[in-house]
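The structures considered in this document are given below.
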Structure P
Amino acid sequence: MSQDIHLAFAHPSERAAATEGEAPRDRISLRDHIVEVEIGAFQSERGLTQRVCFNVVVEVARAGDRVDDDVDRILSYDKVTEAIAHELAEERLNLLETLAERVAERILLEPQAMRVFVRIEKLDRGPGALGVEIVRSRGDVDPEHVAALTEEHPHPRVVYLSNAAILSPNLPGWLDWLAGQAAPAVLCVGLPDGPRPQAAHPLAQRRVDLLAIEQNGWVLAARDPRCVVVTSWTELDWGMKHDQISLWAPSKIVLDAVEGPKTQPRDSVALAAWLAEQLDALELLVIGEDLPETAGPGARAVDAASALLA
């Protein structure tokens with residue numbers, strides 16, 4: 001009995017360990033994440049914010065024998081905090097139970113998440129913490145609701161910048177315009193001007209060219225600090241959800257892709273078109289180059305000398 005009472009008030013990580021079964025899983029946790037929010041069913045709770053504390057433990061499927069220090073192979077902690085932020089921003093709620101259910105469900109959309117413990121406590125409603133804790137597994141999630149939630153993803157504007165565009169005095173104005181749009185922006189660049197190393201094997205040359213594109217991207221990033229270089233799907237996803245102008249460094253994503261681009265990196269506008277397709281982009285905007293044949297109907301080209309993108 002004393003053990004049961006202990007577990008009733010223990011941190012969710014201890015409860016997860018005590019109920020892990022014969023096949024224990026890896027776990028990630030978020031502890032004492034405090035947010036000020038308006039929530040509650042009582043009239044006295046309306047129009048005021050109060051501190052709400054989140055403790056979340058997620059049991060995850062193993063990534064295999066090795067994770068290779070690869071952020072795309074694990075469940076990022078950002079996914080947990082994003083689930084909380086998303087549900088708090090969705091609508092005002094009366095019950096912690098409803099909030100806990102929605103946070104758990106959103107976390108379980110992630111392919112690595114197998115079971116989740118969510119504890120939410122109000123810190124300002126009495127002398128102690130008043131809260132609720134739930135445990136949910138993948139099988140508890142309504143498939144129809146999953147389908148609706150998975151449709152919620154950002155549709156970015158993918159913008160390809162030629163070398164002339166990178167050096168253009170119009171660049172700050174273009175970035176101002178992109179930052180002011182509702183759609184997140186993902187920038188792409190091509191090979192730098194001038195000679196580059198030549199390899200005897202096409203696969204080696206492919207890597208050389210991808211790295212050269214990334215070097216050119218760093219040149220652009222140095223021109224304006226709003227351009228943040230990203231290398232993984234996880235970083236891209238985070239940037240699109242946090243109003244960041246992301247600058248795509250393609251090597252990792254292209255080389256890791258199961259069905260990668262059919263074109264070579266030297267056809268860098270087509271490479272940008274492939275990324276736009278993968279991201280289900282709102283638009284592919286090409287500045288300073290012609291549109292590739294692979295560009296879809298949501299693509300347009302702008303001259304590098306144009307000051308306006310709209």
Structure Q
Amino acid sequence: MDWDHCRTFAAVAEAGSFLGAARLLRASHPTVGRAVASLEAQLGTKLFARSNDGLVLTPQGQRFREHVEVMAAAALRAEAAVSAKGPRARGVVKLSIGPTLAAYWLMPHMEAFLQTHRDIEVELVTHPFPVSVRRREADIVLRVYQSGDENLVGRKIARLGVGFYASRDYAARHPLPEHKDDWKDHRIVGFADKASNAELGRWSDHVARHASVVMRCSSQADMLAAVRAGIGISVMSCIVGDAHPELIRVAPDKLAGSSDTWLLAHPDLVDLPAMRAVINFVTECARLDRERLRGA
């Protein structure tokens with residue numbers, strides 16, 4: 001049995017569609033469909049049925065999924081058993097991290113780590129969350145707001161601060177708000193993708209509910225560009241906003257928030273030398289940069 005077909009089946013079961021699974025696997029829609037068709041032909045049974053909500057597992061598909069999850073866990077344990085031999089840290093470690101934290105926080109520390117660990121290759125996975133450790137899309141995940149649901153192990157390593165920012169040019173033209181009634185005279189750059197920024201989006205909409213939303217962006221990089229261009233005020237991570245001297249924080253003593261940041265990994269892989277080296281490195285970086293991450 002082709003294990004790649006089993007992985008594809010698991011992705012379709014999770015996403016509820018071939019298209020959703022293709023996005024998760026970074027494959028094409030036809031490739032996913034062919035893999036499922038081949039698996040169904042080999043097993044001699046239908047694994048999915050169509051419904052108004054997409055693809056749902058048949059009773060046979062549900063039973064097969066239970067076995068595939070056992071197979072995936074066994075594969076992880078087998079990898080851990082083989083890779084753990086020898087004390088030297090080596091190999092590829094995939095770290096899932098948001099693009100903002102990767103660029104503004106972790107990247108400046110990477111050279112020192114790679115000089116010390118010459119046999120480790122770090123792969124930064126910055127495509128949209130959530131990624132799956134179970135499907136080996138990442139080995140370690142850095143998550144904000146929630147620890148996820150894959151029975152991962154780890155710890156809270158930092159608090160990530162956020163605030164409202166505007167350009168100094170915008171502030172010169174529009175005195176920044178100090179009270180809730182002041183927002184009616186201001187423009188907001190909001191979130192286009194509220195699903196992946198739910199908590200920040202709700203907070204921004206609540207605080208600036210009297211302002212005019214003039215633009216929405218799906219990435220913090222675009223929001224930063226809009227604020228730097230003087231288009232309006234936007235919420236962003238303090239580690240980003242504070243890195244740009246041409247920006248100013250709105251009411252820094254009042255309009256500040258922070259969220260837990262979790263560093264997590266699969267329990268069967270967490271003690272591999274290369275994994276442990278990366279986990280310790282990221283944890284130490286968070287300790288050293290604790291105040292900067294919090295936006296103090």
Structure R
Amino acid sequence: MATTATLGVLLPRDLPAELVLPFARRAEEAGFAQLWVVEDLGFRGGVAQAAAVLGATERITVGIGILPAGARNEVFAAMELASLAQLGPGRVIAGIGHGMPDWLRRVGAWSARPLHRLATTTTTVRDLLRGLPVVHIERGGDHQEWGLDPSAVPAVVPPVVLGVRGPRSLALAGSLADGVVLAEPVTPEYVRAAREQAGRADRDWIVAGYLPAVVADDDEAALAAVRPGLAWVGEPDWAPHLAPLSFAAEIAQLRAEVGQEAFADALPEAWVRELALVGSPDTVRTRLESLAEAGLTTAVLAPTGPDPLAALDGFARLL
């Protein structure tokens with residue numbers, strides 16, 4: 001029997017506000033197990049989106065990918081996540097990560113010790129969600145103990161996953177978190193490398209991955225439609241995604257030669273098929289099986305193109 005991954009969809013960060021809840025409802029009606037929201041600088045807040053989607057749906061699990069550790073006090077972050085978990089019991093996945101360094105520096109929220117901050121935030125949030133007290137040691141040596149009121153502790157504790165890329169951060173996730181959420185693009189090679197660096201081979205450890213996707217019978221049109229979703233692949237921050245691939249050096253060279261604007265259109269067709277989910281339902285299902293066999297537990301399909309609702313209808317053909 002083939003290994004399978006849970007299917008989820010990504011709520012586009014720039015989806016017009018009046019379409020956010022219809023998108024979420026349609027995803028649930030189609031039968032997707034999960035819907036993930038993102039918190040990118042200048043767009044919508046992750047907690048607010050998650051609360052709205054939970055209130056507008058009945059079954060679908062809502063993942064937050066991710067809340068930057070440096071942007072919130074960890075006790076207040078735990079309060080928000082606990083509230084979501086009480087309002088949607090068993091329907092929340094809490095994603096925490098470093099966030100994009102450039103964005104966080106712009107707003108004065110990048111930590112001088114990002115790995116330490118992520119570890120502290122993860123441990124504190126997980127303990128508070130479980131009803132455990134946490135102790136804060138102030139500079140003068142004074143101790144302050146904090147905890148959620150028993151009435152605020154969720155009956156179903158949400159898993160906490162880390163949105164990270166580098167080997168040290170993945171190792172931290174393997175030791176402290178319930179899983180990881182991998183930004184796009186996600187390949188079988190990248191999934192295996194991430195699991196190895198995290199030191200986690202067990203299938204109950206969550207590995208969710210964002211995947212630019214177009215499901216359509218017209219193969220040529222599908223390839224053209226998915227390319228914009230790969231426009232940033234050549235940027236330095238995405239190097240860990242590409243490092244396990246045989247053509248990683250060639251991608252870097254191509255990006256240097258053609259620049260950012262022409263990069264996606266210049267990608268060879270074979271590379272596009274490796275970096276995205278593209279083609280007929282059967283073709284995409286085969287690729288999803290390869291990802292699941294490599295250790296991906298949740299495939300989060302990311303719409304590309306001007307009509308996310310139409311893209312969602314295409315994704316539903318996989319179910």
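Just so you know, all these numbers are worked out from the coordinates, no wet-lab data involved. Every value quoted in this text rests on a predicted model; they were computed, and no experiment measured them. Cβ atoms are built from the backbone, for glycine too; each structure is taken alone.
Odds and ends about this structure:
- For mean projected area of the Cα convex hull in nm² computed as 16.7, the structure of P, Q, R it came from: R
- Structure with the greatest value (metric mean count of other Cβ atoms within 10 Å over residues 30-37, set P, Q, R): R
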